[in-house]
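Values in this text are rule-based calculations from the coordinates and carry no lab data. All of these numbers come straight from a predicted model, not from anything done at the bench. Cβ atoms are built from the backbone, for glycine too; each structure is taken alone.
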Structure P
Amino acid sequence: MNADLQIQESLAHSNLEVRTSDFDIRPSHFSSSRLAQLTFGNGKRVDFPIVFAPMAGLSHVAFRQVVRSYLPAGISALLFTEMLSTRLLPGEDVGHTPQTQVAPGEEDLIPQLLGNDERLIAKSLEKLQAIRPAGIDINMGCPVSKVLKHNWGVALMGDIRYAEQVVRQTRQLTPLPLSVKMRTGLTDDPEYLVDFAQMLQEAGADWITLHPRIQANHRKGSANWSYIARVRDALRIPVVGNGDIQERDDVLRMQAATGCDGVMVARASTARPWIFWQVGESLDLSPPLGREGERAPQTPNEEGREYCRALNQFCEELEQRFLPDQQLPRLRLFLAWGHKWLFFGHYLSTRVNRCPDLSAARKVIDDFFAEAKTMQPRTSLQ
């Protein structure tokens with residue numbers, strides 16, 4: 001999407017903005033949510049309403065460390081790993097491979113499992129003990145074809161009894177809090193969606209995350225937040241909402257509109273990882289460690305400066321935690337999403353894609369931000 005179209009979309013959306021002051025955003029509101037009542041494997045309860053999403057190729061240790069630098073001081077949150085294949089985990093050195101590497105103190109981590117075979121799930125759970133997870137998640141939301149052909153991801157939603165078996169078996173294999181990340185399903189059928197969610201509850205899921213789009217839509221169109229409210233009203237367990245979160249007020253708007261027990265932030269965090277700080281500020285929480293006395297970035301100029309800072313931190317984390325040949329592909333994927341919110345970001349992403357290594361990419365980034373850049377609130381996620 002070119003810059004003119006992006007500006008038009010941002011202006012169109014601004015007419016729909018709801019003021020932050022319209023929401024009940026007191027800390028006490030979340031403390032009474034169902035999610036805040038669960039005790040996780042680290043012995044802690046969550047006291048922050050945003051969950052960092054599992055994203056293939058993105059939710060690795062380097063990006064998680066960037067996100068952590070923006071969490072309000074003293075809070076207890078939940079962060080997911082990237083999607084982990086149960087076909088691969090049993091043969092991996094968990095805790096040391098690029099997908100499973102963890103940093104010291106990551107006691108709030110939820111590994112997301114992709115698979116449907118009880119034997120492989122059991123072996124994967126055994127291997128994951130090495131990173132002392134806070135909980136376990138089953139992927140029933142991935143819509144890509146190479147996942148569907150194995151009857152993984154959202155394909156599991158096409159057979160409610162088979163999906164029930166997967167959850168019941170996993171429940172028997174682990175005492176940790178168990179969640180399922182799901183979509184609306186293969187078709188737009190709200191009654192089936194509620195039945196499926198109730199099945200997950202009865203099968204032993206402790207909480208679910210709902211991204212209310214059908215499989216075929218991937219990220220197209222608008223997520224139907226009313227389905228989050230419908231499912232939340234039908235269940236006893238916590239329901240976390242996911243879909244179309246791009247800026248702070250989206251988090252607050254989703255919670256107000258659906259009554260969800262938490263909000264999951266996904267690809268927008270590649271552009272705006274400080275969204276966690278912004279929401280914390282709305283909740284009167286302390287700034288992140290090292291940012292005492294500062295306010296979260298708000299204006300397009302402030303966010304442009306912060307994006308440069310976050311991008312450099314991300315590069316430093318890549319250099320520290322990954323081998324040279326593993327660094328640049330992760331930076332390219334990070335920018336492939338994050339640049340969408342940055343004016344002239346496509347130029348930056350294209351230049352980085354041509355670089356031979358991370359060192360050359362960092363020089364491109366420095367040159368790009370030698371002049372002030374700005375960010376926009378919203379963009380196309382397709």
Structure Q
Amino acid sequence: MPLVLTDRVLMGPGPCNPYPEVTLALGRPMLGHLDPEFIAVLAETSERLRQVFRTANPLTFPVSATGSAGMEASFVNFVRPGDAVVIGVNGVFGERMCDVASRCGADVVRVDAPWGQPIDPQQLADAHPSPAMIAVVHAETSTGVRNDIVPLGELKGDALLLVDCVTSLAGIPLEIDGWGIDLAYSGTQKCLGCPPGLSPLTVSERARERLLERPSSWYLDLNMIAKYVTGEGARAYHHTAPISMVFAMHAALGAVLEEGLENSWARHAAVGAQLHEGLAELGLELFAAEGHRLPELTTVWVPEALRSEEAALRKQLLVQHGIEIGGGLGAYAGKLWRIGLMGHTARSRNVTLLLGALAELLDR
């Protein structure tokens with residue numbers, strides 16, 4: 001079957017259009033995973049990650065798998081059977097945290113909030129007298145809701161604070177060290193403007209003191225990986241790193257830092273506000289709670305009269321206008337649209353293009 005090249009504007013909750021620098025980086029000549037030139041790129045990628053995460057954590061690097069692997073690494077390396085783990089759940093990815101923690105044998109203590117609403121940090125802090133870990137999603141991709149993290153750093157006590165930053169890193173303010181976050185993971189395909197395939201991970205020195213000696217996962221064992229990615233002691237081979245993806249991530253982080261992290265946050269905020277205003281002018285209602293709406297991932301109610309043809313409308317948007325947006329999940333399948341403005345995709349021209357296309361499709 002011949003390769004078909006398409007010109008899409010990816011505005012869904014998943015992969016978004018990569019930065020141009022990333023496309024060029026993917027075409028770099030291949031190197032060995034222990035080649036000194038590649039090791040230097042890996043080290044510089046980790047340093048760039050520290051700048052974007054706003055942390056000094058030495059153990060900061062890209063896990064050689066997608067964001068879900070970063071999540072799993074954060075649990076399997078630190079959670080023992082019987083440990084109390086408090087998890088905030090107000091969407092799909094909080095649910096996923098519960099699943100992974102339970103597979104580690106944790107005593108999972110859920111703190112639920114309705115989808116579309118933020119989680120109360122005080123409820124998380126009060127859910128258990130002495131949890132080993134408190135975990136929450138910063139930017140819930142399934143709902144477009146931002147959860148407050150700063151109070152948790154002040155309320156966590158002796159617990160490790162784990163934060164899912166998959167959709168927030170480089171898109172909205174995030175301060176790993178300043179907010180007292182012990183463990184955080186992200187993905188490449190959102191606001192970093194890079195194809196999916198790696199999971200940025202950062203581990204505080206406080207967390208490293210509690211690192212399990214023999215985690216249940218060999219592949220995600222941070223004891224061994226640290227010797228490979230940081231070169232602590234003698235650099236030891238652990239796995240074959242995805243060379244081209246590291247090149248791509250190195251370039252994506254370079255694009256973010258060249259723009260300036262604060263400028264990236266401001267750009268995402270501006271186009272998010274433009275989209276929210278434009279959707280309201282079309283008579284469409286936003287789903288996420290006001291004051292906690294993400295600029296980079298917008299959820300909007302599909303008009304009730306159009307829900308029977310919701311999937312057909314998204315297909316029409318893709319085929320006729322080359323714009324891909326996402327549908328709702330779980331109980332909100334067929335009822336919500338999820339619109340991504342992330343990384344290189346977060347441009348005013350894309351908002352204008354989408355709003356014009358929606359106006360045509362909805363006859364408004």
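Could you figure out which one of P, Q the value 25 for relative contact order in percent (Cα under 8 Å, 6 or more apart) was computed from? Before the final figure, lay out the partial values.
Numbers: P: 18; Q: 25.
Structure Q accounts for this read-out.
Where is distance in nm of label points 7 Å out along Cα→Cβ at positions 56 and 104 largest, in which of P, Q?
Largest calculated value belongs to P.
Where is mean count of other Cβ atoms within 10 Å over residues 32-39 largest, in which of P, Q? Spell out each step's value before the answer.
On the way: P: 16.6; Q: 13.4.
When mean count of other Cβ atoms within 10 Å over residues 32-39 is computed for each of P, Q, structure P gives the biggest number.
Comparing structures P, Q by Cα Rg over 2.2 N^0.38 Å, which one has the largest value? Before the final figure, lay out each step's value.
Working: P: 0.95; Q: 0.99.
Structure Q comes out on top.
Which of the displayed structures (P, Q) returns the greatest value of percent of Cα pairs over 22 Å apart, for residues 200-295 alone on calculation?
On the way: P: 37; Q: 57.
Result for percent of Cα pairs over 22 Å apart, for residues 200-295 alone over P, Q: largest is Q.
Looking at distance in nm of label points 7 Å out along Cα→Cβ at positions 304 and 328, point out which structure of P, Q has the largest value.
Values: P: 2.8; Q: 1.2.
Going through P, Q one by one, distance in nm of label points 7 Å out along Cα→Cβ at positions 304 and 328 is largest in P.
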